[in-house]
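Laboratory data are not the source of any read-out in this text; all were calculated from the coordinates shown. The model shown is predicted, which means the values in this text are computed figures rather than measured ones. Cβ atoms are built from the backbone, for glycine too; each structure is taken alone.
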Structure 1
Amino acid sequence: MSGWSGRRLHFIGIGGAGMSGLALVCARLGAEVSGSDRADSSYMERLRAAGLEPAIGHDAANLPEGAEVVVSTAIAEDNPELSLARERGVEPIHRGALLAELCAGKRLIAIAGTHGKTTTTAMAAWALREIGADPAFFVGGEVPGLGPDGATANAGWGEGEWVVAEADESDASFLRLRPEVAVITNVEMDHHSRWGSLAELHEAFAAFAGPARGVVRPADEEMPWLERAGGEVVRFDGESPGPAELSLAVPGEHNRRNARAALAALQLAGADVAAAARALAGFRGVHRRLELKGSRGPVHIYDDYAHHPTEVRAALSALREQGPSRLVVVFQPHLYSRTKALAEEFGAALALADEAAVLDVYPAREEPVGELAGVSGLRVAQAAAERGGGRPVWWLPELALARRAWSDRLDHNPELYGEGTVLVTIGAGDVFKLGEALVAEAPR
C-alpha cells in the first residue's frame, strides 16, 4: 500500500485497543510512528515488541516536529501534546478517519453492534486467515493466536484482498467507513452521552449499513429502520444450523451467535463457509471475554469485559452452562451516565449469580457532576439486592477493599466456596486486577 513510507504519525493515547492496532499497521506499512499514553499496558508491550518506543505520560516534548497527530475521542482538549499540535497549525486526525483511510485500500467487512462486535470481528479474521485468505484486521481486543507464529494480536496487515474491522458506534466513527459487507450484531442504547435516543442510534446504524453490497443482521430482532439499506441481507441467530456445522471452544449462546454472524459475513464475501466453520473450532476467544485467569484453591476465577446489562447476562448465562456449584460475580460499573440509565437492569442481570459484589463506578472519561452528581455503584448493589431473592449482595466500593474481602472469604469458607465454584470479575474498568490478585496471592 503506497503513500505511507513518507508519513510521520504521532498517536496520543497510543496504548488503547484501537489506537495501538492502527499504530502497528501504519508502522508495518512504512510510516514513522511515535506516541504516548498515560499508563503502561499489554498493548504498549506489543508496540515495543514491534520496535516502537511509546512514551509513558503526556508531555508536549513527546510530539515530534512535522508529525501528523492521531487522537481518539478519549483525548481531552487540554492534552499538552494536542495543544502544541494546534499551536503548530496541525489539525488532528480522528482514529476513525485513519481507520477508514486504511480500510479504503481493501475490500471491507465492517462489524458493528452494541454487543459482540469484538469477538465477531476476531472470529471473522481468524477464519479468513485459517482458510488462507490472509486478511488485514483491526480488533478492539487482544486475540491469542491471531498474530504471527501464534502470537496475541489486535491488528495486522495481510496481503489478501479483505480487511475485517471492528466498527465503533460509541463516538459515531463507524459512519466514516464504507463497507462492502456490513454486520450488525444487535442494537441497544449503551453510550448515553453520545446518542440522545434509540431512534437517533437506529438512523446511524442504517447509515453505516447503507453503502454495503451485503448486510448481516440478527434474525430475531425487529429492524424496520434497516429496510432502506440496500444490498443483499443475510439473517443469523445462534441456533439454526446455517450453511455449515459449527463446533466452538468458547462457551455461551452469545458466542454461537457471534460465530454465525461472522460466517454470514464470510458467506457474503464469497469465502468457503464450511472451511471457515471448521477453522472456528480452534478459536480460543479474546482476552477479557470469559477469560480464565486461574484458580484460588477449588475456585475457578474468570474475567469478562461486559459493561452493559445484556452483556452481563450473557456472560453469567455462559458460565451457568458449565454447571458451577456456586456462581459468584464481582461487578464494576463503567461510566456514570451508563450506571444512572441502567442501574435497575444491571441489578436484574446480576441476580443470575448466587452471590454478587458491586464496586463503585469506574469513571473513565466522566466526572460525577451536574446530572451525574450522586451516581455511584451503590445504586446497582441496591437493585441487585432487590432482585436477588435473598441471595447475598456486597457493596465493596474500592478495589483494595474487594481484594481483602474476597481473599478472606474464599480462604475461610470452604463450605461455601468448594469444588466447582466459579468467581467472575465483570466490567470494562480495572476490576480484572482483582481476579489476577486473587490468583497470584493464593495460599500455596
Structure 2
Amino acid sequence: MNKRKFISAAIAGITALSMLTSCTGTGDTSESTEETTEPTVIETTPTPEIEGYNLLWSDEFDGTELNLDIWTREVREPGWTNNELQEYRDSEENVFVQDGCLVLKAIKTEVDGRPYYTSGKVNSQNKADFMYGKVVIRAKVPEGQGLWPAAWMMPQDESFYGQWPKCGEIDIMENLGQDPGTSYSTIHYGEPHAEQQGTITLDNGTFASDFHIYSVEWEPGEMRFYTDDVLVLTVNDWFTAVEGEDDKPYPAPFNQPFFVQMNLAVGGDWPGNPNASTDFDNAEFLIDYVRVYQLPEYDTNVEKPPMVFKDPLEDGNYIYNGDFAVAEDLDDDTDWQFLLFLEGEGEAHIEDNMAVISSTNDGTEEYSVQFLQADMPVLKDHTYRVTYEARADEARDIVVAVTAPNNGWSRYYPDTPVDVTTDWQTFTFEFTSDKKDDNYARLEYNLGNHGYTSTVYLRNIRYEDITD
C-alpha cells in the first residue's frame, strides 16, 4: 500500500510537560514541597510516553495561568447553540488554572430579576490544530440538573466541507449532570445529519465522584473511543455530502485538521434547564490534563467498508429471539437489550416465551425505560411490517418507534403511543423509508415519562420486509 507520512502543523510555543502533582482530590499521589519564603517552583517531568506514539503536544495545567499559546477563552452569547442558557466569558472567574487543574466554572447570577448564567469554554483553534492522533483527557465532571460538560473536537476550517454537520464533529466525552453515571462518545457528520454514539455506565459511583480518563484514537479510516481504557465506540463508516450531491470522497469529513475544545454548558435541548436542586457552588468541570499523541505515520489509502446487513431468519423475521424462546442476557449488546436512563428504574427478564418489563420509576424521558433490538435493516424505498403482542398488569400506554441512532436519531416510524390493556392484543404497523440505507435501525419499546409503572409483557415480535 502507498503510505504518506503525515507532517504535523507547526504549533508554536507549546512545551510538553507533565506535573508530578495532579488535581486536588484525584487518586494520584503527589510530591509535596516545604513552604519557604522563596518563590514556589512547580516540578515537572516529561509527559508519559505511549508505545508506538510520539507526543505532539500536551497541557498538564501545572502552572497558575491558562497557557494562551495553546488555548483561547471562547466568548459566546446565551442561546448561541442548542438553546443553551450560559454566556461564555473571557473571565478568570469562569476559566482558570488552580491546583493542577483547568477549571471551567458555571456561575448563576441574576439580571433584571431573572436567573443569568455564565460559564467557561476553551479551544485550541489556530494554535494546536492537528490531523489524526490519540487524544487523552483526564477530567472530573460536575453533578446537577442542567449541567453539560464536554470535551470535543471541531475542524480548524469549518467551511472546508460546509457548515455543521457536513464539517464533522468528534465528541470525546459528554455527560449530563442529572445522570452523572453515564458518559457518551459520539461523532456527527453528513448531510443529512448522521451520528454514531457509544455510551458507558458505571456499576459503582459516578463520573462526578472521581477523575476518569477519556480518549480517542483517530486514524484515517477508523476512530476508537475509550473511557478508562474500556472501548466504548468504534466507527469507520461515516460520510459527508452537500444535499442533492454525491458523497465526498471517503474519509471526508474526518481528513482535515481538527482542534480540541472543552466547555461546561448550562441548560440546552439535551440536558434541559437547571432547577432548584442544581448546586452552582460546585458547578466546576475539572480537567487534569490534555495530551495529544501521533503515530509516526498514517496510511491514508483507505476505503469505506461496505455496509453489512443483518440476515433474516428462515421465516423472514429480522427480529432474533422474537418468540422469546431463549432467556437471554438483556444487559449485553446481542439481540434484545434493556436500558435505563435519566432517573428510570426497573428491570426486565424473559420467561414463558415473553418479555417481562417492570419499572419502579418511569424517569424524565420516554426512553428512560427502554426495551429494544438493534441492527434492523432499513433500505430506501423498502416497506416493512412490524407485528407484536402486548398486555400489562394495569391499563397504560407504551411508545413504539423505529429509530435511526446513526442518522441523527430520525424516525423511520414515529414515536407512537399504544394503549395496552390487561388482555393480550396484537398490534401491527407498516412504514416505507425515503432515507439513505441504514443497517443499524432500532425497534424500540419505550415505557418512560408517562406516569405509568405497571408491568408490561411482550411476545411474538416480528419485523419483515414486505417490499414487492
Structure 3
Amino acid sequence: MRTAIDAALGTLNLFSPDRGIRLAAVLDLIKHPAAGNIPALRRALAAEPDAAVKRDLNFALAGARLTSSNKKTQIAAIAELSGSTEPDIFNILSALHDTPSLDPEVRKADDDALRSISGRLKIVRFGVTIFEGLSLGSILLLAAIGLAITFGVMGVINMAHGEMIMLGAYATYVVQELFQAFLPPAWLDAYLVVSLPAAFIVTALVGIVLERGIIRFLYHRPIETLLATWGVSLILQQFVRTIFGAPNKAVANPSWMTGGFELFGGAFITWNRLVILIFCFVVLGVLGLVLKRTSFGLHMRAVIQNRDMAAAMGIATARVDALTFGLGSGIAGIAGVALSQIGNVSPNLGTLYIVDSFMVVVFGGVGSLFGTLAGAMSLGIVNKLLEPISGAVLGKVVVLVAIILFIQRRPRGLFALRGRAAEN
C-alpha cells in the first residue's frame, strides 16, 4: 500500500510547474519501476520542455518497461538503460539479473548493459577521486606556500608555521562573530571577504614580531631556530586556549559556498572545495607576481642570493627579512581562512598540517613555488588513490616512506633551484 501511494504521488508530481519537483518525481520513479507508471510517464514525456528532465523520463519509462513479460520489450528497455551512468539504474539492472526465471537472451543483454554501466561508473569514481585529490592538494598547497617562503627561501625552520594557520582560522571566527553581533543578517555572507585581509594582517604582524624579536638572532643556527619556534608554537596554542577556550569553534560557510552540484553518475562536487581549489591558484599566482614583478620581490631575491652584496647596493636587508617572514606568515593566515571553511577551528588546527607542509616543500623542491604546487597536488592525489586500498593512516605512512626514498635519490626535490641562488 505504501509503495502504491508513493508511486501515485510520484506520477502526480510529474506534472508540477516546478522543475525541481518534476525532476525529484522522475528520479523516484526510476528507483521504483512499475508497469502502472507507463501511461503517466508517456504523458509527462510528451509535455516536458526541459531536456535533462526529458532524458530522465526516458530512463524511467525504460525502467518501467523492464517489468514487462515480453522478451523484446525487455531487451529494448535494457538497450535504452545501458546508456546511463546512474547508480540507481545499475541497481535496477542488477535486480533484474537476480531474477531466477529470466530469459537467457534478456540475461545476456542485461549482463552486457551492467558491464557497460560499471565501466563508466568506474571512470566517474576515478574522476571523483582525482577531484578529491586536487582538493586535498589545494589545502596542502595553501598550508605550504607560506612555508615555502620562510623555510624554502629564507632557510628558517619555523615550527610555529602551523600556529600561523591556526591564528588565521581564529581571525575568521572573530570576524564572523563581529558580523553576527553588529551587522544585519543579510551582510553575513560578506564576512569571508573581510576575513581574508584581516587574517593576513594579523598573522603577518605576528610573523614580523617573531622575526624581529627572536629569529633574527638565530640565523644560520637551525637547531636553535627549530627549538625557539617550537616553544613559540606552544605559547600561541595556550594563548588561544586562554582567550577562546579549548572546545572547537564552528565557522559557517557563506550561502554561496554551501551545498554543491551533481555532475553525473552520482558525482557530487561541493562548492566550498571547488572555491578553495580555485582560490589556492589565485594565491599562488599573486605571490608569483609579487616575487617576480615588484621591487620588494627583487630585493628579496637579491638578499637571498647574496646578502652582503645586496647590503652594499643599499638594500635594507633586515627590513627585507622581516617583511619576507611576515609575507610567509600572512599567507599561512590566509590558509587558515580556507581551512575554517571545511572543518572546525581548534587550537590544534596547525599541528595537523605542519608535517604535511614540510613534506610538500621538501618533496617539491626547496625554494621553488612551482615545485610546491607540483608536490602538493601529487601528494593530494596519491593520498586519495591509496585511501580505498590501504586506508587513510596506512596511506599516509606509504606516502611518507616513498618521499624518504625519493629524497635519498634527489635530495633537492622535484624542482631544485639551480645557479648561484642554490649554491648560496
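Quick check on the output: 25, 58, 17, 0 is P(r) over Cα pairs in 20 Å bins from 0, in percent, derived from one of 1, 2, 3. Which one produced it? Considering all the candidates, the number was obtained from 1. When relative contact order in percent (Cα under 8 Å, 6 or more apart) is calculated for each of 1, 2, 3, the greatest value falls to 3.
Consider the structures 1, 2, 3: one of them gives 1.7 for distance in nm of label points 7 Å out along Cα→Cβ at positions 127 and 247 as calculated from the coordinates. Say which. Considering all the candidates, the number was obtained from 1.
Assuming 0 is helix-only ellipticity at 222 nm (-39500 (n - 2.57) for each DSSP H run of 4 or more, over all residues; to 500) as calculated from a single structure, say which of 1, 2, 3 it is. It was calculated from structure 2.
Quick check: 2.9 is what I get for distance in nm of label points 7 Å out along Cα→Cβ at positions 175 and 271, calculated from one of 1, 2, 3. Which structure matches? The read-out comes from structure 1.
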